[in-house]
Structures are given as C-alpha cells and as structure tokens.
Structure P
Amino acid sequence: MTVLIVTKSDDNSCVDNVTAHLKERGVGAFRFDSDRFPHEVLLAEHHGDGGERMRLEDPSRGTALDLADVSALWYRRLAVAAKLPRNIDPKLQRPAIDEARAVVLGLLAAIPAFRLDPFENVRRASHKALQLRVARESGLFIPKTLTTNDPNAVRSFWAECEGRMVTKMLSSFAVYDEAGREQVVFTNRMTQDDIDNLEGLDLCPMTFQEEVDKQVELRATIVGGQVFCAAVDSKALQGADVDWRRRGLELCDAWTPYELPAEVTAGLLKLTRCFGLHYGAADFIVRPDGRHVFLEINPGGEFFWLDPILPLSRTLAAVLAGEGRLW
C-alpha cells in the first residue's frame, strides 16, 4: 500500500506527521511536490489497448512510484508549475503552466484509488455562498451575509446590522506593497467612514456579514466520520478580536480542546456528507448566549498547530490507510 500525497515543496509539518503515522501502520507514502512539476519531477503516462501505465519520479530525492501501486491519494495542496523558471519566454509561460496543470489533474483523475478528497468535490465545497445554504439546510446557524457590488445594498445592510458589520473576501486574497511584500486581506470591521466611501465597489464586489459577539472562536476539523474541535479566546490578544488569523502564529499555543454540542456535530457531518468530503476545517463563533455560529468550511484547511492537542494527523493517516472511510 502506498499513499500519494499531492502537496507543494514549502508545505508545513502536517505532511511529515501524516507520513510518520502511515509508516507506523506499514503504509508507504510518496510525496509529489506539485510546484516542482514539470521541471524537476518526471511523469510518464501511457494509455493503450493493454491498459494504463503511469509513473512519477523525483530524481532529486531518488524516489519513483508506479501509480498502479497507489492505494489512496491525499489531495493536500495543488500548486502546479509554481516554481517553473521565470526566464521562459512570457508568451510560452502561461501555456506551459496551463498544460502542466491539465496533465496533473488528468493524472490524478485517472488513478483508480480512494482519494481524500476528489478534486471536483473540493472545488464545489469551496463556494462560500453554497456553503452557507447547505449549512443552514444541515441545521447549522449562520450569520446574516451580503455579497454585492451595489453601494446602496451595503448601506441598507449596514442599517439592518445596526452599524455592526465586518467585510471579508471569498477568495484567497493578498495585496502587494511597493516592496513586493504580501499583505494578506483579513476580515475587517466596517466603520461609518467606510460606509460613506464605497467608491470602487463597482470594480470589485465584496462580502459583508453582521458582526457576531464572541465568547470564543472554534476550529472544528472533520476527518472521516469524526469531528475534533478546539477553541481560542481571540479577544485576549490585541488585534486578533475581529480575525484571529491576524495574530495566528502568536495564538498557536492558546488553543484548547473543545466539546461541540451533539446537534452541531451532527450538522457538520451532514454538511460534509452533502459535499462528499472526508476532510474539512470549519470555523465557528460561540456567542455569549451559547449559540454556535457557522462561518465557513475549508475543504483543505490547515491543522498543523492543532496536532499537539488533537489526534488529527493520526486519524487522517488511519482514513488514508483504509479505516473509518464513509464510502
């Protein structure tokens, strides 16, 4: 048995942790750094009357894998050709990246093995508007949310939220300053000045939500049919109260295990089954009155900082090895 781990070269410790737990179970793992394909990782895919022969080889690591030996595929991160040399003719660079991506996605689709999770399921589950609808239908409580490029709609929503509103992006979004440094766009609290100056909204739609009072924030991680949850008091650290990710590294050690109410756990499992997912990382706010408010689920969400307090890598390895699968 061999698990194919699709990731990228600068991924974090979770890949090594899962690999170690697979090894404990006698299961091999092959790491495919998708950002190093096609210039550093070799692929050969043969199709004919006799069937298929597919092989990956990583010369720098001295490793190779016959994909007929793959028992499971962990779709962890996809960054095809991200490290492609930049001295390629600009007219050819984009086609080279697109072709490499098409080849990798086709290869992954052709492997007849269990996958965590199917690429098409991950893509579908990533749509935030669909998430909110399915979450509500699954019995989870969601905040009032508006996505628009209409300033008048924003002002009406501001009044509906009684002047307590945040704004967030639906995509992985960053702005680069004059020095080329990445400035991540976090969730931000709206002010009256923001409402009075909505110029540019017609050029880039945004998502707005009612601001929810916080007792604690939660990260609930679903692995197979199990839900593991941790809580953090983001109000305890200045600058983290609106979006804990803004001070995420400093809060790594502040998370503690948390027991979700049974009805919230049931709603989360219904949500992931609707999307055909074995894995997902969901964010919640617990209000002072005890209400659990679902914000979003990330089908490829991070978990490395929770591994010391929750058995996430161990459980994920078990699912990849064939235990606790839902289908």
Structure Q
Amino acid sequence: MVSARDENEQSQFVAERIEELREQGIPLSEIAVLFRSSSHSFDLEIELAKHGIPFRKFGGIRFAESAHIKDALAFLRVVVKPSDTLSWFRALKLIDHIGDATVYQILDHLDVERKEFRSTRTKEGLFRKLHRFPARASYQAQLGRLARVLTSVLESKSPGEQLSTVLRFYRPLLKTKYDDAPRRGRDLEHLQAIAKRYKTSSRLLDDVALDPSDATQRSVARRSSGFVTLSTVHSAKGLEWDSLFVIWMTDGWFPSSRFQDEFDDFEEERRLLYVATTRAKRDLHFVYPLNVYRGPESDSLPALSRFLVPISHTILPRASLLGVE
C-alpha cells in the first residue's frame, strides 16, 4: 500500500511503475488500474498519455472524450489559438439560437481563418470584434457575454483562474444541455483541480489532447503488447490481470461518502473492494493521495480507506512516496 502527496503524485507513481513492469517484459495487457468511479482516473489518463502508455477504459468515457470537458476546454482553445474553428463551433453552438449558419457568419465576420492572432493585443481586438457582430436579439446578450468572458480569460494569468472564468459562463449552459448536470459538474471541479497544476493553458490543452495509442504505437509494439486496462470495479468483474493497481483508496472515495450512512450500501462497497482485490493474479498495489480537495462543505483531511485501516502491516505493508510510514 502506497500513500502519495496528492492525486498527481499518485498518477505519476502508477505510470512510472507501469513503465518499470513494461521494461521487465510484463505485457501491458496484463496490467490494470481499478477505481471506484469513472472520474477517479482523469488525472491518471493525462499522466499515462504523457508517458506514452496506451490504455483502454471501461466503465466510463475517457476524460478527454467527455462532452462537457470538451465544451469547457473549447473556450480555452479559442483564446490560445483563435484560428481553431472547431473550438469556435463548439463554444458558439452552446448558446441558444445559434446554429451552424450563424456560426459561419460569425467566423466570417471575425476572419479567424485568414489572420494571425498571436499577441494579446490582436486577440483583444478579435474579441471586441465578436462583441460588435450584428447579432439577433435572441442571442445578442449571450454573445456579448461570451466576448467579455474570452477577454477575461485572456487577461487571467493562470489556467486555474482562466478555467474558473469559463465555468462561470458554462455552468448555466451545462444545466440546460445535460440531464446529469450535477455529475458533470463534479467532473468540471476535477478539471479545475488539474488545471491548477499548470503554468500555461497551452500546456494543459496539449497534455489533454495527447493520444498515446497513436503516438507510440510502433515503440510499444516492439517492447510489449496490448493496452493497460483502466476500469471501474463494477466493469472488472470476472477479469484478472498479472499486476493490478487500485487507486483512490481514500475514505470518501472508496468507500464512497454517498454510501456510508446506509448499512446495505456500505456492505456493497466492501464487496466491491473484495472484487477489486481478487482481480490480481500476482502483484497488487493499493494507492491513495493524502492531499485532495473534499469540497467546500468539508474541512477534514483525507484518510486511508476505513476498509484497509484494520489490516495488519505484516499482511499489508505500508509505504509512502514521502518515505517510510
């Protein structure tokens, strides 16, 4: 069992350990990472891509392929690279009463495909021009607000601040577009936590866009076979792997805080952990971060999963990336 400083150090540990296993000749198809909820792998997906480790995910959509994540990042992409017409399309069509024809009119008005917008000054001019588009009354106010949001994002210094500005504009749109807005909202909070680690939005966007399955296909084929499996525990029933990592073994994440008040559901959480544990044929690592955001309503510090606390150190040795526990 390994404790990490935070979620990203957890992800780095898992990615580096997988690299070691690959160098030892363990096929990637014999390595898996399990987690309680689909969103728990978001940071790990970015880290695996940075390490060139191909993976397949079961029990949820990949972080970078989630519609709401694409929506939020489209605003950042427009600011980083105004010539990205696909991101303009995605951002503009989130506004009610703006369809394909109107998007084409707006892009023609902005002339984004025929001009360079590299400096802050030229981008500011572009967003002022967006504000001057002869919009219909049905969407004029929202388009003007979007222009102001993009200007504010441009003026913000950090990706975390930029994304906060974007989400103030996007969250009301999220509620009207998706039936499961609360869950998607939690994913966006996770994205915010990830964004705070970055110094520039361009680097964040580059890392999210990485696809290790394509970029490293040839080198991976020489050294190992297949893909690492990322899976929720629910989707892993009946499967086994040589080397297994179970991440987010933090109380409130596994078991989920939503089930701790009901005995039957709590016991189901315990059974899920049993399922996860018995998926390993040889090596099993439990990993958990020590410093994570629990939400505005909580001021308590994260702790090891209550399921693992009673287990003796002789049965389940403890280690820490900070040193020996």
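A short reminder: the numbers here are calculations on the coordinates, not readings from a lab. Please read all numbers here as calculations on a predicted model, not as lab measurements. Cβ atoms are built from the backbone, for glycine too; each structure is taken alone.
Suppose you compute relative contact order in percent (Cα under 8 Å, 6 or more apart) for every structure in P, Q: which one lands on 33? Here the read-out was taken from Q. Set P, Q, criterion FRET efficiency 1/(1 + (r/R0)^6) of positions 12 and 84 (r between Cβ atoms, R0 = 30 Å, to 0.05): the highest-scoring structure is P. Have a look at P, Q and say which one yields -8000 for helix-only ellipticity at 222 nm (-39500 (n - 2.57) for each DSSP H run of 4 or more, over all residues; to 500), as calculated. Among P, Q, the structure yielding -8000 for helix-only ellipticity at 222 nm (-39500 (n - 2.57) for each DSSP H run of 4 or more, over all residues; to 500) is P. Sorting P, Q by FRET efficiency 1/(1 + (r/R0)^6) of positions 188 and 284 (r between Cβ atoms, R0 = 25 Å, to 0.05) from high to low puts P first, with the largest value. Name the one structure among P, Q that distance in nm of label points 7 Å out along Cα→Cβ at positions 60 and 148 of 3.5 was derived from. Clearly, the read-out refers to Q.
Starting from the value 13.3: which structure in P, Q was mean projected area of the Cα convex hull in nm², for residues 28-155 alone calculated from?
Details: P: 13.3; Q: 10.0.
Value 13.3 for mean projected area of the Cα convex hull in nm², for residues 28-155 alone corresponds to P out of P, Q.
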